[in-house]
Structure I
Amino acid sequence: MTASRGEFSSRFGFLMAASGSAVGLGNIWGFPTNAASNGGAAFLFTYLVLAFALAYPALMAELIIGRHAKSNSIKALQSISRGPKTRALAVAVGALGIVTVSFILSFYAIVSGWMMAFFLDPLARLFGASELASWLTRDTSWRNAIFMALFMALTIHIIRAGVKNGIERWASRLMPMLILILLLLIFYVLTLPGAMDGVHAYLVPDFSQLANPSLVVDAMGQAFFSLSLGVGTMLIYGSYISKGENLPVTGSLVALLDIGIAVIAGMLILPAMYVALANGVEIFNADGGLVAGPALIVSVLPELFGDMGAAGVFVALAFFLLMTIASLTSSISMLEVPVAYAVESGNMSRGRAALLIGAIVTCVSLVIVLNFDPLFDFVVTYATEVSQPLLGFFFCIFVAWIWRRDAVLKEISQGCPNAESGLFWKIWPLYVKFICPMAILLVFLQ
């Protein structure tokens, strides 16, 4: 079964794929502004603590279940169930995960299409095609539909190629490129007037914010979101890991890489925002908070790039290439979740499953594009703020309360023979059994 499903051929390939899944648009635009609005380094410190203390154990739960079952999310949860009731719950949780990740991809493809359009905008201006450049940056249903479809076609193409030749190959190319572009942009932006004010807002702590309960909740939510937890993407990627891999070490490396890139992104976005402020661009919303989300990417920063003259064209190219890469590495992990289920449970070829499911997601995205105002925020809210935290909660319940403890240890011990006497096994079961579910419920209730 392993051979027919495919496996990551190396730890590097898995790390690039898993970190690519987690490093998406939300990390790059959401984490920095979240930090700046919640006490700067005070939020950063809280986030780092919670990411390793709470989100990492939840990440390990998905990876362990996935590698044990070597199957899609529904079959994986069923394989660790104990009776009819928990098997029925496994089907419900697995199915909800597939539906949720498909809806997340449906709105994610729209925003990712914007990134592709804004990437082509400076190229159009460079060649004097001003009308085309104006169309590329104008928010119209036609533009949104065309670039959403182009982005989905690219995602489908990669997934059709399989685990090794598709996901691993492209992640191993794209993630090093993303990190290189990110670092080059940081070095350039830090040389501009106003950048140090952004560094100050990001790294200087406001300890008075620590008394604000929302800081802890926001940091916890960001930590779970940063590691792409709850919808089965890490479970599926875990199912493609070799039995010889040391899971505690591999999971730690994924967490370090994901969190590290999110933190480094702050050194680009916050200084860039304050450079924009120094150039007369408004970076605060009506409530006095920093502009975040899509408005930051399609409004504030393009206005800054436009004020930078000839250099702005190349900076815009590099930035929106960065955003497109971040979009793509996340989208392929999302599409892989329903495709894996269709291949293994529906006896479909990978190519046919990728085309069929990709087409369905594209149609859902098109409906959202044509009914943007009533549907976009609704889908985002229920998929990421309601469904995703609940799914994360149930994954913890399955691995800590339903799956037999000795079976969990046996799985971890493959690739890590001394697991039982190690620090990970002494701490992780307690965290994933009691602390992680409570933390996820806290985020959900907030």
Structure II
Amino acid sequence: MNLWKTFKSLTIATVAASAIATCMAAHAQVELLDKVIAVVDDDVVLQSELDARMISIYTQIKQSGTQAPPEEILLQQVLDRLISERLQLNIAYNAGVRVSDEEINQAMARIAGNNKVSMEDYIANIHASGGTVATVREDIRNEITIMRVQQGRVMRRIYVSEQELDNFLNSEEGRLLTSPDVNVGQILLSVPSGSSTEEVESILERANDLRAQIDSGTDFRQLAIANSADQSALQGGDLGWRKMAQLPGIFIDAVEQLDVGQISEPIRSGAGFHLLKLYERRGGGERLIEQHFARHILIKPNQIRDEETTIAELNKLRDRVIAGEDFGALSKEFSEDPGSALKNGELGWSTPGMFVPEFEETMNNIALNEVSAPFSSQFGWHILQVTERRDQDFSSNILRNNAQNMLRQRKYEEELQVWLQEIRDEAFIEIKGSDQS
């Protein structure tokens, strides 16, 4: 009996040791399957992340119909991208950048809308491609987070001076990019070289006669086909849509003076006399923009106050305003936007594109003096009130703003690459190697 107990104990011990060894072996296999590829400061990039991204990139390349680069080159590019993303996500985390679930829901809705599918079909497509909604949501969260870090860190390094802006607007490129689009027709009456004064005057008289016929109702295109010496004659003289700055210099001044449908006086050039008709104009001219004078109260979720509590606090403040308390006084006391809180929550007169989309959507749709329900943006949760609206001519402002945005975007692309290299140079990065290499 004692021998049996001894044998039984030894058998159990052997099985237990075998089980432990098996578990250790299995654990070793797991470690081999998902190992550290790169150390990035206090974080790591895993083999599984690299594998998943490589599969995704190869799928995109295949769908685009282009030839994939050699695997070792693509592998290095993907690993560099993962390291860069990890650095930016770490900066975001340390800076307290957070993306709410509601923002991700809105982003997914926009993606579905852009692809003209319902949310249900969008989710079904995710599953059909072998993905999961949780993974897609995490990818969207990371993309939004990285975008905010880049904008926050890079935009503050960019400055466009007034002189720089003036120089651009006065340049050929600036005039071209900011000039209106016009749809113009032309009739050209040629003046042969060596024509006498009488012959020139006769051709001018004919041009004035054609203009009078047009003013009387004769179709411009019909007269162009019958009389114009320009190569556009068989198209009824149509020059089509062009940037104003692309027209010959002698045409620009004349077209600028025309209202839609009007005919120019005969214009003399080296080729002869021209009659121009302005069919349509896009851009330029007076631009009446609806402005809003708004104020808000901002409260941000934090480690102590979650989103639900934040929304509840804003609803209480909204009820107090509706009950008769002063919005500005409450903003000064409770708003976590220091810049506007000191001014009773006032943000001044707005122009389109001045605020984030969520803020502008609420501002555009709310009734005058109404207090909005709480809504979220990248800055936190807000309630908003519009106290005044007006229409202003912003043609000159819009022109300068568009040009400034163009210059800022150019500088942004350049400065972004500089900043990405800087944060990489300052980081501790150790490449461990990949199973694919």
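Each reported figure results from applying straightforward, stated rules to the coordinates on display, with no laboratory input. All values derive from a computational prediction rather than experimental measurement. Cβ atoms are built from the backbone, for glycine too; each structure is taken alone.
Summary table
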| item | result |
| --- | --- |
| If helix-only ellipticity at 222 nm (-39500 (n - 2.57) for each DSSP H run of 4 or more, over all residues; to 500) is computed and equals -18000, the structure in I, II | II |
| Per FRET efficiency 1/(1 + (r/R0)^6) of positions 44 and 68 (r between Cβ atoms, R0 = 30 Å, to 0.05), the highest-valued of structures I, II | II |
| Ranking I, II by relative contact order in percent (Cα under 8 Å, 6 or more apart), the structure that comes out highest | I |
| For 0.30 (FRET efficiency 1/(1 + (r/R0)^6) of positions 116 and 220 (r between Cβ atoms, R0 = 35 Å, to 0.05), calculated) the corresponding structure among I, II | II |
| Source structure (of I, II) for Cα extents along the principal axes in Å, computed value 63, 52, 40 | I |
| Among I, II, which structure scores highest (criterion: distance in nm of label points 7 Å out along Cα→Cβ at positions 156 and 212) | II |
| Identity of the structure behind 0.35 (criterion: FRET efficiency 1/(1 + (r/R0)^6) of positions 76 and 132 (r between Cβ atoms, R0 = 25 Å, to 0.05), calculated), options I, II | II |
